[in-house]
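Take a look at the structures below.
No lab work stands behind these numbers, since they all come straight from the coordinates. Since we're looking at a predicted model, the values are computed, not measured. Cβ atoms are built from the backbone, for glycine too; each structure is taken alone.
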Structure P
Amino acid sequence: MFYGRESELQKLEKLYTTNDFQCVILYGRRRVGKTTLIGEFCKDKKVIFFSALETTGAANLKVLSKAVNSYLYPDSKANMAYGEFEDVFTKIYETAQKEHIVFVIDEYPYLASSDKSISSELQHFIDHMFSRTNIFIILCGSSMSFMENQVLGYKSPLYGRRTAQFKLEPLTYLKTAEAHRELSKADNALIYGITGGIPHYINKLNVSNGLDEAIIEGFLDKTSYLFEEPNNLLKQELREPSVYNAIIAAIADGASKLNVIATKVRLESGPCSKYLSVLISLGIIGKKTPVACGIKNKVLYFIKDNLFNFWFRFVPENISAIVADKTATVYQREIKPYLNSYMGKIFENICLQYLVNFAENLPFIPREIGSWWGGNPETKQPEEIDIIAINGKDAIFCECKWENKPVELGVLDNLKRKADIFKQFSRKYYYLFSKSGFSSGVADAANKDNFLRLIDLDALYKSAF
């Protein structure tokens, strides 16, 4: 089932219908759905599809030659040998002079690594041959740094040759819900909290027998795909997976500051910072600073990838019981009772997405949005605010509650108390987000106060259901 990428698909189709030369750069982290999007786009088109391998240039030339021959001679078992990439590119050019074709190089970083001259050679063909045709070239890659530096970067031979670029991000919480409209809004939020909007993970989570069973089968069965995915991905991407594994585990255990993380994994801060930078580039770890305070050195690290977040939160500490096949017991005793707590930060992210992308009739367009933490100058106690959105002298203060009970007036009073810390804002709005609705007292307060807004799951998922 194709879902969540309709906008990107429409843009690709619009480029194709121009009937002009196109060189599209499409990239994003692994499992994000790049190849699925390309496959959907290519369904009704003439396509030469080449998926590069992590091997030698000669071996990749052989695979590309086979892809070209399969397109040109689909009914023949003959496999014409091309001695150089120049020869096979020339054949593709000759074909493009006669018909409108799509030429896909999937995992382009593998090809470029196997033959250092391939980018220059491809650039030459684009400049002097391909650009004279209406060929639709797609260069696709999972290595974010390579695609941004070695393909899109200023020093790349291919710089300036692209006609469009698509950086595929994980699906939003709303797009994630398109996969399972039959489930409740709360279940869809939890699916987002587990998969992070990565289509491959959403598809691997079998919810046909309910979400409880899907989690047991997907994460607690030692033979399942998702059970092995974090370790497999680290091994695939990194040379020292054990060190990165320890860093992620430290953050999952509550460490969020660089010095604390470094101490837990017994590294100096400098090397630890470099490891964290790699994990950030892979989209596994994120970092944030508090908004609305002008202080940019109060960095906190967090697990950005929800699958890693869920896995490291629940699997390692229960691994002995999981290996002993006590999966149902582990879920009922060690996971399900703590899902609301786990979803707390996830729900904050969902609410932030809502404010940035989906909310209607905000009082202003936020110029800065994020969470805040710091000291209360009056009480000298630490305080936190889930979300603050600001523009000039205006601010929205948000509290996000993922609980099995309605939000009470005390939550609103506490939010207003914390908002009083910020004297620089002359106009303050208050947004309460809740999984389970609001008490009658809160509802009455909202009816009397134009600066207070209440958002429940129905409002958050309004455009998805």
Structure Q
Amino acid sequence: MNLRRRSTLFAATFCAALLFNNASALAQPGAEQPNVLFVFADDMSFETIGAAGLLDIDTPNLDKLARRGASFTRAYNMGAWGGAVCTASRTMLNTGRFLWQAQDSIEPAIEQKQMWSQRMQTAGYQTYMTGKWHVPNVKPDDLFDVVKNVRGGMPQDFRSQGSQGKPKGYGYNRPLDEDDYQNGWKPWDKSNGGFWKGGTHWSEVIANDGIEFLEAAAEHDKPFFMYLAFNATHDPRQSPKEYIDRYPLDRIKLPENFLPQYPHADKICGLGLRDEKLMPYPRTEFAVKVHRQEYFAIVTHMDDQVGRVMNALEKTGKAENTYVVFTADHGLAVGRHGLSGKQNMYDHSVRVPFFVVGPDIEAGTQVDTPIYLQDAMATALDLAGASTEGVDFKSLLPVLHGETKKHYSAIYGAYMEKQRMVTVDQWKLISYPKIGVERLYNLERDPFENNDLSANSEFAPQLAKMRKALSDLQTELEPSFEQPPSQPVGS
């Protein structure tokens, strides 16, 4: 009887024998091996942490986590090969391979036991997973010792399936106005399904699962690796009404880079892209505020669940020997630059929160060194003493221990064949190669990416440097990339 089957049969007691004593095939851990608790959010921009001071949003538990350890202010997702950005992000995270190598690396990685969880098992860890997975054609049951409540990529509600007399698509293109809002889809209406499917909000299920495992872990010495993956804050952004009520619309500020419509949206991602159809075109102040209200509410609701898990960890007595990593698979626009989704190269969509808390991590540390969120895998393997052979991403321990400040010479980003991005120090170049459009930003002076400098002759030398940096990365990272003909500066 496999572990997955047994965890189902004995869920009421979640017996310690099942969780920790039935792993004879694993190597025995060393006494100094720390536990690793990885907490993963979905669709969560770097700005949605109250402690960051960028938004009026309540995240007391994540703020506390940030204060207890190191906060990386410039953590990036490398991009995606399709509209489901989370699929690419999670595939990179679990294979350890860069964007254009990750998809083809899944099968050989599994066969060679080189997926993240498998590497942790080989190092002697009991592995646990609950929540969103979304790595294509892979079952978590085959990779983790214990698996509970695996969720799909997106909670399905009336908007995508239709039911109870509601047409398919109900809940998209909303709200058109205040009357439409009053008569339309509501995030606290449990009959909509989505996060409420099964009767308990999925964020609460994830916390319940994690607490259950930690209570069992308290009775054993075997090191554990926990992969807690929330579907929040992905749409449908549903949460109990009291969380919505915490964010009246007069509390919601219109984004500094609000636009009714992004000038090239139809070419770089498409007006018909599912994420972009969530709110109406042209974007209105009212619609954007409603969507941000619901976004902030589900963030705060998830924050409460993270707090429950952290309290449970403290009660185990194992917190002092546990590293906690919190991050998300990518960010989200929700009205910034006239965009709704994550299929773009702006910071609100490619940057995520990233915290590391652990025994030797100095509390209150802020790290401005640019990293990839997928560095979490290499870092955990490094902590566990596990093999990192074949992993493209880098361990953050040298940065955390002050051994280096330079982690990557430049940060690369891509979306399908339509968008490319490179960030070097405070400079950022976004390229739309299919339509011959570029955007150049100084992130230090212009953090909201409002002032495109690409056509300013004063910055022509910088533009040329950034083009070369991008071309160099494409040569290195993109198997089929061919050097373009030289481009006149300022074109």
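Structure notes:
- Read-out mean count of other Cβ atoms within 10 Å over residues 116-123, computed value 16.4, structure in P, Q: P
- Per relative contact order in percent (Cα under 8 Å, 6 or more apart), the highest-valued of structures P, Q: Q
- Value 17.8, calculated as mean count of other Cβ atoms within 10 Å over residues 100-107, assigned to which of P, Q: Q
- Winner on mean projected area of the Cα convex hull in nm² once structures P, Q are ranked, highest first: P
- Given -12500 for helix-only ellipticity at 222 nm (-39500 (n - 2.57) for each DSSP H run of 4 or more, over all residues; to 500), calculated: source structure among P, Q: P
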